[in-house]
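What follows is a group of structures, each given as structure tokens.
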Structure P
Amino acid sequence: MLGSTHGTLTTDFRARVVACGEEPHAAVHSMTVAAATEGVLDVSGRPLYAAVPDLDRFFRPGSVAVIGASDAEGRPNTGITRQLIRWAERVGARLYPVHPTRKSVFGLACSPSVAELPEQVDLAVLLVGDPLPVIEELAQAKVRFAVAFASGFAETGEEGAAAQARLAAAVERSGLRLLGPNTNLNAFEEFRDDLDGPAIALITQSGHQGRPVYTLQELGVRLSHWAPTGNEADLETADFISYFSQRPEVGAIACYVEGLKDGRSFLLAADRAARAGVPVVAVKVGRTETGARMAASHTGKLTGADQVVDAAMRQFGVIRVDGLDELQDTAALLARARKPQAEGVVVYSISGGTGAHFSDLATGAGLNLPTLSEAKQRELHEWIPDYLNVANPVDNGGHPVGDWRGRKIIDAILADPDVGVLICPITGPFPPMSDKLAQDLVDAAESTDKLVCVVWGSPVGTEEAYRTTLLGSSRVATFRTFGNCITAVKAYLDHHRFAASYRSPFDEAPRTPSPSFRKAQALMRPGRQLSEHAAKQLLRAYGIRVPREQLVTSAAASVRAAALVGYPVVMKASGARLAHKTELGLVKVGLTSASQVRDAYRELTDIARFEGIELDGILVCQMVERGVEMMVGVTQDALFGPTVTVGLGGVLVEVLHDAAVRVPPFGEDQARSMLGELRGRALLEGVRGGPPVDVDALVEVVLRVQRMALELGDDLAELDINPLMVLGRGQGAVALDALAVCR
């Protein structure tokens, strides 16, 4: 049996940095200190901090120029100019039309060019087919922001992508910031100013997809901003997330994302929102091949491997939903609800069937529906008949209409310290009972800090109890479907749990290479796949345990090596372009004598010669006692760069597809969370009488592989440790095989 060599697992990620040979840097735990890290790069050369763009003068400019303004009937620019004039009046901005041949537009004096504007303007709106020639003029006039509506760029294919690249380069040289191209007027919509409370800030790459969130204003939900990012030649979704997360009026950020411009920028923006405790809710298209293809044709950007996108969002607390209805309901709840006082959810209904149905769905989604205490049930039975179930769900048999008992029931439930959320599903109006129930729920919600939710299931939606009573209260979260309510409540509880324990991984990401990196560099062979022997040396450099083994080039040497390694042994062919050795018969297991070793050497070299495989030798390896076979690997994602994967390993790894992925940097909590996502995680805990394995050692390997991924960066195209044999508790983990491909 092998003893443990992985060492004592530390709980501080910085201690692991020291284990790889680097002195720890001081952790940064505040936005003030983080601001001082602008321009600082991690060990892979990626930024650890991104500045927040000052977009105040974009959304609230003092002056606006409209390039290509028109008041000619029947021209598309005329309607846009008219809307911009109205918007400028609302935000108190001076508007200047610009047109080479017009003296005035809608009664406003018109300048023939940007250079002849009467003042330096904050924002220029470009109503021209080709914005590129105008950019230099705007730069000379020191315009701070521009919006380009024109289409025909990256969304149209290679030629359009090249045109967009030229536009982006011109913008970068100019120093101004550009929204678009291929955007619209959503940033200049009219937002209601008579609504109170925290607001939703909206970001969409497709303008029409933001309409459901925008219309929440008609239901009393405040909206503060709308950023239609279009093709994102310059300003991108990440810029607006960073900006909105610092705005005091913003309670939640709602996003419709077709493609991410830059993975690291998005993560830094999500990190900033997580530090500020501002929830980000996103629809991200591209889950399927069809969706990804449509997104590319619409905005011309990569959608990224969806599993990686999903994991990256989860790492940084971005709440991913599927539908626009879920986006609006979840964002509205997260913007307006106060911090939960407990995680217990109680379902209160006037129908046993409704309560049972809703409770099934809620429990299946992972919500905690605690059984109410005996004392609380006795209290509820003071107002509810004894034959009805009040354990949770609470069935009242029909909400009291003629007296005070209904409010007493609701107050008693909310008074339970284990209850943080009360949900009342009303599948259809049943006046006067449903009217009184709605009013009692509103009155109770106004007098508590706990969350009260109502599902108004009527398809009509014109009822007084719904339109006036429920929607008239900002303290009741009202939904139209069971599913949306459950999705939003789970997101609400998950977000606050995440925010309470969030610690930015960028604060502790390594900035300088370790001695392990210098050893690894000497082993890298650009453009080549390393042999198993060389790949294992790479692992050794980072402190990852491998079996005792020797590389030999003769039968006699193999016998001597077996004696040194210790019987029984495993013998494997080793070559720079050799993979799937088992399928080719290039692995021999359980050899117990010199004659077996000698015969195995000859057989392995004969097979390799017949298959035309070039070998650097035969590995004679220690045979490791069986444990649980896992795999840990590194792959390169087009958006996020190196990613780390862990999953069930062995020969069936490509069949089982049981794996979890994370984007570095991440800490021990995320490494353990990866294991919790695996369908086969019970194997690590011991099944059918088997002992639990050394999960700490497995986590340690994941973190060391992450360090390797960060330090080698793009130079390591692929790493695959499979199998990683995880032994019994306290006995460590051993990399039995490894494949590494250099860029």
Structure Q
Amino acid sequence: MSKNQVIRNTVLKWLPNPILPVYTVTLFSSAFLVFLVQPMIGKMILPLYGGTSSVWNTCLFFFQGTLLLGYMYAHYSSRWLGSRRQALLHIPLMSVVFLVLPFFVSPDQPPAPEMNPVLVLLVDLAVVVGLPFFVVASSSPLLQRWFSQTTHPAAADPYFLYAASNAGSILALLAYPFLAEPLWTLWQQASLWRWGYGGLVLLTALCALLLWRHPVGTVPGTRAAPPPPAGNGARKPTTKERLIWLFAAFVPSSLMLGVTAHITTNIAAVPLLWVLPLVLYLLTFVLVFARRRLIPAGFIGRVVPLAALVTGVFIFMRIRGTDWLIIPLHLLLFFILALLCHAELARRRPDARYLTDFYLWMSLGGVSGGIFNAVIAPLLFPRLMEYPLAIVLACLLLPDLSTVNRPANRRLDWLMPLGLAALAVAMFTVIHTLDWQGESNGFALLFAPLALLGWLARRRPLRFGLSLAVILAAVGYFVEISEGQVLYASRNFFGLKRIVLDEAGGIRRLAHGTTLHGAEYTDPADRRIPLAYYHPSGPIGDVFRGLMAENLRPAVGAVGLGVGSVAAYMAPAQSAVFYEIDPEVIRIARDPRYFHFLADCRGEVTVIQGDGRLALAAAPDHHYGLLVMDAFSSDAIPVHLLTREALDQYRRKLRPDGLLAFHVSNRYVDLSRLLANLAAEADLVCLSRIDTDSTPAGKEESHWVVLGRASAVTRRLRREMFWRELLPQPRVPVWTDHYSNILSIIK
């Protein structure tokens, strides 16, 4: 050995190996950019397509699909070219993408109304952000593959780098609403993302350089590489193993969407609450793919049965005032089940030679879970059944703790759930005989024996999973028959709708999750009286009385139909136009079997299907004397309806003396502060009234805000009806189509 080689080896022995830090930072950065671009482009596209849940769902589907394409590219390019030659392709591709940045979407070019908005949105996303997202999304499997071809001692099992990748995803997910959104406009965010992408190109090029300079071999003075995952060896994965990868990725993906929909629809639509399930989902990857075992072996399998039995009950039951106890229970169950599934993925990971194949099937499972929840489940189930179904499927991945596997024991896997079903039928017969529907005695009589027998089945995954399915079905049925008479239930892309009859109060109610969309008396003599948030003694009743007192009968526009309560205020020859995005709500409001406000209206009524802001753009200028904006009471905030540009549009559609009435009842955010600043900027009067009186029966507490120029009506509201003027709030920024900050208005 020459003197120079001795010196070189001595230096290499004492210098830290640069490969692992560089690859870790690069993977962390790529994941950070992936999860930063998703909410950013979603906010850019939102005003263009109406700001509905369908926009977010379509964006999510696009990102999942593009992520799958990125993983396919990583898999096949590495297999065909080899890692070193593939690096020569990937770096120039990343450099070309940098030239087309920053991406941006102009809010002044909405899609043509006759075109399919989903298809147009997918095309727009592909054109604007498709290539950058595709390239960055491919980084995780690609860089791990490159790392496995280096001389680093851990190269034989590079999956721990996936933990660093998901840590970057979590940080981006939390940084966007708490840092990026409050500080920068969308254009500034896009510019910063461009420079972040430029830094990623340089880091990736450094990774490629290390790959070329440190080919597979050994570095003097380093430890031997650890063996590949136990049990898998270096053999090629079988079809069965690939299907298990797909299943173990499908279940937590479906479970994440299911628990998010359940919490935000049926418990509390708290702003930013959707972030928590996604953070927990990513955290499970960090835990199971870490270099050191952070969760004791067998711990998850022992905890899951108890958590599933306890929390599963609260999928269907809701105890008033316990939201902040039940939500953590659901999140804890989701976290444990996702940990169970992802731990199975980590345990079954193949040799590093098949790394990209593993991630490809895992991505396919994640996409399949998204498609199932967003597209297939609404067509199959009239209720939100995909959440309990995913819980049952996750339990099938529990470890088998039984010591006996005789044919008789396997038959018991099926016979015991059948016996539980027979027992449930018997319990329902007893409950009906004792007239205990809806009582705690009836629930205890049903649940206690079923839960005990289900617990005894916990050692066998199939037996426990099927038993849990029977228990959840029985509890769900008990709760449904206990809630009163459900006249109608349906589900479409926009959610679950139910019409419930309150026989004691003589009232029909339309509910969307926990949100009341309207109510009507069943007595024909009283059914013209608007109820809920539209009661004549409430704030909106003040507005219509003020108009009548000034002898005004203006044309009325209403964004949000509900059951059509505004129509009850129309006088003969007066017109009202409703803008409603959900076709099922329109059909229900028009059905005289349930509600009569539209049918009994004394004036002229028109209903236009579509997003309020987009559909309102086609209305004549200076046409309406009153615009009623009731799209905010569901606790989910359509930001695009509360921006400076939106207010400019509303004012163009109003007469000079016209009024804007916003229904801003909300448990978690104070929209009145935002409206006060919008009004001050536009030199408008801003009046507010909070009505806490919920009598008579059928009336609901409500909060309304009115904007308009100083007029006889606004003076009457202040003088005679006790509305108070809202002053500007210096700490609340004005929202625009390019900037919003939900944190600034949280109560």
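Coordinate-derived values only; no laboratory data. From a predicted model like this one, the values you see are computed outputs, not experimental measurements. Cβ atoms are built from the backbone, for glycine too; each structure is taken alone.
Annotations for the structure displayed:
- Source structure (of P, Q) for mean count of other Cβ atoms within 10 Å over residues 337-344, computed value 17.0: P
- Given 52, 36, 19 for semi-axes √(5λ) of the Cα gyration tensor in Å, calculated: source structure among P, Q: Q
- Parent structure of the calculated result -10500, given that helix-only ellipticity at 222 nm (-39500 (n - 2.57) for each DSSP H run of 4 or more, over all residues; to 500) is the read-out and P, Q the choices: P
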